[in-house]
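FYI, it's all coordinate maths here, none of it is from the lab. Keep in mind that what you see is a predicted model, and the values were worked out from it rather than measured. Cβ atoms are built from the backbone, for glycine too; each structure is taken alone.
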Structure 1
Amino acid sequence: MTSRSGLWRALRALLLLAALLVALGHATGLRPLRTLTGLDLAIDDARLRTFMPRTPDPRVVIVDIDEKSLAEVGRWPWSRDHVAALVDELFTRQRAAVVGFDFVFAEPDNSSGLPTLERLAATAPALASAIEPLRPQLDFDARFARSLADRNVVLGYYLTNLRDGRQSGQLPAPVFDAALLQGRPISFTCWDGYAANLPQFARAAPTAGYFNNVPDPDGLVRAVALISELGGRHYEPLSLAMYRLYTGSPAVLPGFPHERWLASDYNALQSVILQQAGSAGRGTQQQAIPVDQHARVRVPYRGPGGPHGGSFEYVSAVDLMRARIAPGHLAGKLVFIGTTAPGLYDQRATPVAEVFPGVEVHANLLSGLLDGQVPAAPDWASAFEVLQLLAIAALLTWALPRVRALRGAQVAAAVALILVGTNLWAYRAYGLLLPLAGPLLLTVGIYFGATIWGYIVEGRSRRSLARLFGTYVPPELVEEMARDPARYDMRAENRELTVMFCDMRNFTRVSELLPPEDVRGLVNSFFSAMTTQIRAQRGTLDKYIGDAIMAFWGAPLPDTAHAEHATRAALAMVQRLEALNAELRGRKLPEIGLGIGLNTGIVCVGDMGSSMRRSYTVMGDAVNLSSRIEGLTRHYGVDILVGEDTRRGVPAPADWRWVEVDRVRVKGKNRPVTLFTPVVIPLDRSARFDEETRLWELALTSYRLQDWDATHARLQGLLEGFAESGLAGLYRQLDERTRHHRTTPPPDGWDGAHTFDSK
């Protein structure tokens, strides 16, 4: 026994070590797991959506080349004189602080026809002199370049990885000298080509920034590279370029941790530093923007995107061009010129919306830079995760075996809450994106591992019991059986039980009016509702047979009141059916009914079947009789029929009355059986019901004495005085049988039982 316990402990230790090694492999990047990475991203997205402010930022405005602008000005791209007019409006009448373009001007604009006129002038000198005075108006590119000069404009461009090194246009100057990296091979986002603006525009504008949005593997844009590398030179995105121009063009420096914390092979930035030379009497000022190991920052989305998202003010470009916006409305604002028109395909999928304007990605990052709140995963996040994993493994491995299951769950929950709380605090207070999925899953894994280990070692018999009876017996009975599992098994035995058959009525008619999915839903609702009532009365579910249910009481757990529990379950099932029918009436559908047959007797109960399929079930004459009794409910027009042995096993109930229905001889049985039905009577109707049942019993007595006249008279009195009774169908049926016997008397020795020749 000791060696077996030691084997279990060794297995437990190996499983724990395996889980820890998998988590550490992911945390260190040696064996990253896509599932954990995806879960961490999902946690980040949920955290972002929970804490994003959902308030507008009045400092940033988006000039939208929207459908309205395209309809009035014409399809994109517009001629440069239109764009120049827009720039003039923004700086002259609106007095914008900085304007950034979320598109590139990579090709000359020949829409004025000037190149054609110049070719004609080459063959007609007189025409050349006529063209020259018109050149300033016809050279749209020159006009656009003049509108950019001496203004705070940031042009946009994009970087490429087409593997052909294709380059066009003129890039801005790199943001810092590569020598500042001290030879460290930083894992920047690298590119091999670009499409930039025409040189005359690049010379006219102060700077430019790339507007690339690189999605994560799941297609969502969560981060922007604050520094990208191209051919050993380093460039900034559009949002950072606008921020720097707005704040006085501070220098960009790579930020490393303190030298004493650096390992010899450290190859990551801690931050990107913006350094502003101080004025007279003031020292140098620095702003450190934390970045991840690839020099990226997460976009601090403020809320849902688009003109109606509420994060930024949108102004239609054509309204500015037509001077419909009051002068100075954009004074001091940082303005992006972009588009939300679907036809221009500048839409992105983000954690806050599946369709999100690309220009607003840059606007959200600029807003975060202005607030000094740009979240990023710190370079030490991996080491922090490793420490968390080791601490969790040590704490839970020591604590869980020493406490009970409930206290163990509380310990694991406390650890999980501390992890989540610390993570949220670091995000809210410092903008740190720390990993959470690995530590959380390790916590859950160790807890469940410890629980399962205890379950295997200490609860094998209980588990076996639940496996044997869990699908048949209510959970509370399995729990009761688990207190002494040695008493219960599935071996067949003879035992007195009460067996129930329950059949759904009118199902065919209803199913013809419903589509298949609704039929399935109706059947599932019926079975669920009825099974719940069976289990509430300690019943054992045997099987579902088409639209019928078979159940029994008294096994596997002995129940001296099995007949009473079965009857109470039947009454509860009838009552529960009323709620289902109320729903059908609301849908203008026919109601369904049910028929329940109960019988008590000696049956064989246990695990029976073939080598391919077995089940815990009952067999015997009492089972067959229960099925026959259920079939007679339709004939007598009552919901519940109970055999006399079941009736005999129920003490005088306080909440219902027994009514004798008939004495019958079912097909295949020679011995007659007396049938009863339980009737629940409100207190205010009890006296009237007692009178009704008294007359009914007198009618049955005279019927069995073959006094047809007295029987007919009493039945007519019942039909006249109790026409609204739910038992009126019984009265009419017996009256018809009485009239038949008047003309065709029963044979000698008749015992008053009605014989049924069919099932």
Structure 2
Amino acid sequence: MRKLTIYLSIPFILILLLAPAKISKGCGPYDYGFYGYSFLNPKIINLEAKYVSYFAGFEEIFKQIKPKTDVQQRDNLAEWHERFCKLSKPQDIYQLVYKTPIRQVQVLRTNMNRKEGVVPPFLAKNTFATQLFKGGCKEAVDYLIYAKKCEPHVINSSGWKTPERDTISMEYLINDGLRAFKKTKSHYFKLRYAYQMIRLAHYKKNYGQVLELYEYLLPKTDNDPSILEYWIEGHRAGALQKQGRYVESSYLYAKIFDKCPSKRTSAYRSFKIRTDAEWIETLKLCQDDHERATLYALRASNPYSKVVPEMEEIYFLDKNNENLELLLVREIRRLEKDLLGLEFNKKKYNNQRYHNIPRKAAGQRVIDLQNLVRGIVREGKIQNLDLWRIADGYLELLAGDYYAAKKTLKRIQGTIEEEVLKEQIDAMIMVATLDGFETADEEMEQTVVDYRKNPLYRKYPDFEKFTNDKLRHIYQSQGFAGKAFLYDHEVKDLKYNPEIAVIDELIDLCKKEDRTKLEDALVKKEDGTTIESDLWDMEGTYYLSQYKLEKALETFRKMARGDRDNYAHANPFRDMINDCINCRIVDTASYNKVEILEKLVELEYKAKADEERGAAYYYEIGTALYNISYFGHAWKVADYFRSGSSWNYLKTGEDVFATSSSDNGNRETLNCAMPLYYFDKAYRLARSNELAARAAFMAAKCEQNLFYTTKGSDYSLYTNNIPYVPDDYRRYFGVLVSDLQDTEFFEEVIEECLYLQRYAERF
């Protein structure tokens, strides 16, 4: 079978192309990491396959399962151990080859020439050094000394800095190596000398010399197969690539990738074919179908490749090639990113903008892969056929046909014997069921409740966010803003910028007598109570921040009386000359929010009824309203979060600002117009100059803050500069200076308030 084609009905294709397309919960509006969902278990493939970390798409998981080791060092030591009959301890070989200083090895070599020579004391316990000494392996020790001389010149760069190479010394070492190569009898050590010289030439960036040395040295070695041959071929391939001979270098890199684990990663990264013509010529160099299949697998692993045509070619060349299922899983994982849950993915716009996901041709890619998978399943000639049957069903889900996906997966569910595949089918059926819900009803909610008890739900971490995002989308589409909010946030997130419609809906849900288990999970606390009082506090606080005092009081009174003291306590009626946001204030008086509002209502009544003390009452009201604003010490009464960074946004003229903690922004209580209204009344009705001075000063602060929060202000909280404030916002400073300088309060405040001092100097 060369090409596989399955024709889909036109309606199905239209559904696929029109279906919205994908994505752990982020940390806020500035989290631009990719957001999506995946339900593939890495154990469905052979994690011991030699190419699994390159082709399967489980790179991060594979690193956790298979910690990174120095494969080159491991294989090199294994070869030393093998060539010397496994008579020495591997750790002693490691110590002598990699850790022993060159001077100690030179002493060992000198003692080998002495008639009464012995193993130096510092190497006496090293079994490998002892073996070389007793066996008279002078060529081996000579090579080790040479290799240690070369090593400082071939270290890789660290970070961004490329080390400067001493090319003159490197050339001397190459010449020394040539002399040693000619004198050495052992073909194995000839090969090692050749590797060191070719490596030196490579790091000198003399790529012509690399090829010249290769052509001169390799024909003169007649050694048993060694990993060194592939290491040398790697440098040769690099030199060819630097000279623009991409066809030859790519073929060599493919062979190294296939045959040499210690150089597999570098060969994988270096493999480069730029054009179709180069690809055709590279294929011509292949000696058999296995080499050709390896080339196709390498090209398929490129993130920009069209995977399905490559997989078709591999299948044609070698139906049981282990890379086929690795590439299958890799492409399904990519299609999950493209298509799974795209309709309700809350960060799909960020995914598109910052990650170019979904890919433009994702719809066609899933169709192409379905065609291939169905053809392979129909032929039934591939190993691990059950995996491909499962893939057929899951691809239907990714294509948007939830009904067909469930039908396909359930049809094969009872025929699978391997436990990990049985589990994978069960998880995929759960995903298809959740994804297929379109309305919020009793069946949907009961299904979610049941799934959350299923061990698979906890085993696959993306189930929780997938379910929550799906439910949020359904509830939003049906107008249930409160439920939708809680599937995307915690209830405390409402505190940043309360949404009354959301709060009211959730309060109704708390009061509902016949809540479902899913609704209980939304509004119940661990102690068995609901979030109702929290919601009344948020709604009342919102109205308080808007200075809608009667509405706020009415709202707070709906809270259970016993819960009122569980929220912010303060004494906003205490006046202070200087604003002090986070100062510790020792005060015996403390009020909950209901008590504060009741006192404000009482003061308003008294002010209207008592002309003698009316000004004092109005002043006290103004003081409380000022202190619960952004600028006062009792700001927590009318707000939950106060951010100094809000000053960066004041020029917008709004009171809801960006925040890294809430995607709805943070509302601040900035408007001082209401406190100014009461201070103005207090000033006009005051029967003593002392009270008039106090009221005028606080009114002046309100005016100043009103200007700071306009678009024309350049005030910054982070400097000590006194900003320019227009006279229209300095009326009450003018009153203080011109009419109330003789008061004791003026004498007190002029010492405290730098702004007032500067203003007074103008008169």
Structure 3
Amino acid sequence: MTAGRSAGLEEVFEPRSIAVVGASNRPDTVGQSLFRNILQAGYKGVVYPVNPGWKSVSGVRCYAKVSDLPEVPDLGFVIVPAPAVAGVAEELGKLGTKGIVVISSGFREVGGEGIAREEALVRVASKYRMSVVGPNCFGVINTSSEMSLNATFSESLPPKGNIAFVSQSGALCAGILRYGTSERIGFSRFVSVGNRAGVDENDILRSVGRDPATKVVLLYIESLADGRRFLEVAREVTEQKPVLVIKSGRSAAGERAAQSHTGSLAHSAQDRVFDALFEQAGVLRADTIGDLFRMAKIFSTGLKLEGPRLAILTNSGGPGIVAADACARGGLELPLPPPIIAEGLRSILSPSASIGNPVDMTADARPEVYRESLKLLLTAPDVNGALVIATPTGTLSGMELARAILEARSSTSKPVAACLFGLSDLTQEVTFLEEHGVPTYTFPEEAIQGLSGLARYNAWWTRPRTEVKTFEVDRAAAQRVIARARAAGASVLPEYAARALLEAYGIRFPAVRRTRTVAEAVAAANEIGYPVVLKIASPDISHKTDVGGVELGIETPAQLRAAFARIERSVAAKAPKARIEGLEVEQQVLGGKEVLVGAQRDPAFGPMIVFGMGGIYVEVLKDVTFRLAPLRPLSAEHMVRSVRAFPLLTGVRGEAPSDLPALYEALLRISQLVVEQPEITELDVNPLLVRGAGQSVVAVDARVVLDPSSRSAPPASAPRSALRRPAGPRRGAARPRRR
């Protein structure tokens, strides 16, 4: 790698020479547009058009075929009919070309023969160890002065900037470039990955993450080629720079019926799985493309909001209230000015001004009043940044206001955003402010979205770092439980087996005895001690309460006999074909809050942990959260704190707080279990009773489903498809990261 070239996919983003196979002079064709854009952008390398139908393209000598080229191009752009693409890739591979970008469509996205064409392309790329972007993609942009590469067929040429944009939608790219141009948003790198036959979003993310010209990375994704690898790569990148994502295509990942609460929740809440993935990786999610770029604008300035506390300064109450409401939604706080700051504001502002937060200066505020008020607010130690809102008045000049904002901000490193709300054409003023590091928005809530993103990223970047914790467990006992189930041909463990599996990993259960007769049940209850719970034991009954298979609060032998008879009658009526192995007498644990802890092995993401408030209503309320295993201690804590019902665990109306450290440990132990025992596809502990501080947690019921398809351990995450990355080492894979 030569000096000045960033590590990762140099053949795609930093080629010294390019061949455009399918370049053309024919108007309004992709071959014409892409080749013309390369020339007009001032590409610093050498570009060769290849097309037997032309002697020259845009004034550049054209070659009839790849083998006629005077040198080996680093990168080939392929714009030929789909059936011919694999042949062109073969020709480039024979020459020694390191990478190709296939613009042509007509592959996997159309099905049928397109799938076979894509597989043929992958085989060729694998044979010659070429990187492949696409097929069915928009192209590549690198605006660095050393490259000046715009190899897309867009009509808009983006300005140079520090935002990298990675998209799975080629059609979206053209619109984004036009939007960026109109909003003065510049890009460092820009690429669509198309069908991801070779290079995918994870490869591109790692590459742009190491690019020193990129300050913020934007992703548009519809699916992930490898969710677990995305977590790994995104965590690496977000340690250095923010990553913002918009995720579309909100649909269930699988169609099979889930056999546990956790499985049902995971399949009905796939979008929350992505939320969890992004949160674990430090990736900020936007709901709309507009939100994505509003956050990108403020991140591109390099500003940092070192806390959630904001000051709002306005000359109109309405926009200030809108901004305050947006702060509440975005997790920002509005501290009141301390007395000394409030006194200073009163000496500056008119008697009718509101000295709170927002500070409403009223409509007669002149630019110098803005300057002095903002300067005062920024000196407050509990203020991390400010938003300045200006609405039109007869005394307010746009350029004077812009200068006043910059003068007030000059003595601090705290971020300031501006909202010039409803003023006349302020293109000059907005440009002036943004050139000096003050992001400017049209509406107050847009500015708050940007500032909220800054605060969220700062919370991630400054978080305590924790490593995966491994407990001493009885792995051999757990494997014996699984082996016995395999030998019996069972994919759903009976509760007693599920309990033994979890106990091997340190999850505590109440004392229990298996019985077959009423007399045995009474004897077991006398031994355990009342009150007790009576449960049906059957490998064929997933949810015992659905068939009347559970009786609680049994306090006497008479009650036990009656409950025994009721369960037998109910199960016989509601599950007549179920195999009955007896009834279990279990110590009833009194007190505690019911929660659900579970696991689901997702085909794309591998093992996931789920947490929520437990009991029979978990699938109705869906107050749950997900994380990918293995969990780290901080992730376990965040899981518990993120559910809406978390305050119930802290103690309300005089109740004692729950044993949260024991709950965090249970999550970590179950995470370790599903990582180390990959035959487990679904797992429920529901309910897990979280008792008072220092009293630990107790599992009351458990459900474990094994993978029925294989007796061997599956990988942590499933491969993408038969369309795999070309074999062999990737360029730059072993190079050290730049700091």
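Can you rank 1, 2, 3 by Kirkwood radius over Cα pairs in Å and just name the one with the largest value? Walk me through the numbers on the way to the answer.
On the way: 1: 34.6; 2: 33.6; 3: 29.5.
Once Kirkwood radius over Cα pairs in Å is tallied for 1, 2, 3, the winner is 1.
Suppose you compute distance in nm of label points 7 Å out along Cα→Cβ at positions 226 and 674 for every structure in 1, 2, 3: which one lands on 8.7?
2
Supply the structure label, taken from 1, 2, 3, corresponding to log10 I(q)/I(0) by the Debye sum over Cα atoms at q = 0.09, 0.13, 0.22 Å⁻¹, for residues 410-529 alone with the calculated value -0.30, -0.59, -1.34.
Working: 1: -0.62, -0.86, -1.20; 2: -0.30, -0.59, -1.34; 3: -0.60, -0.74, -1.21.
It must be structure 2, since only it matches.
Using the calculated result -11000 for helix-only ellipticity at 222 nm (-39500 (n - 2.57) for each DSSP H run of 4 or more, over all residues; to 500), pick out the matching structure from 1, 2, 3.
3
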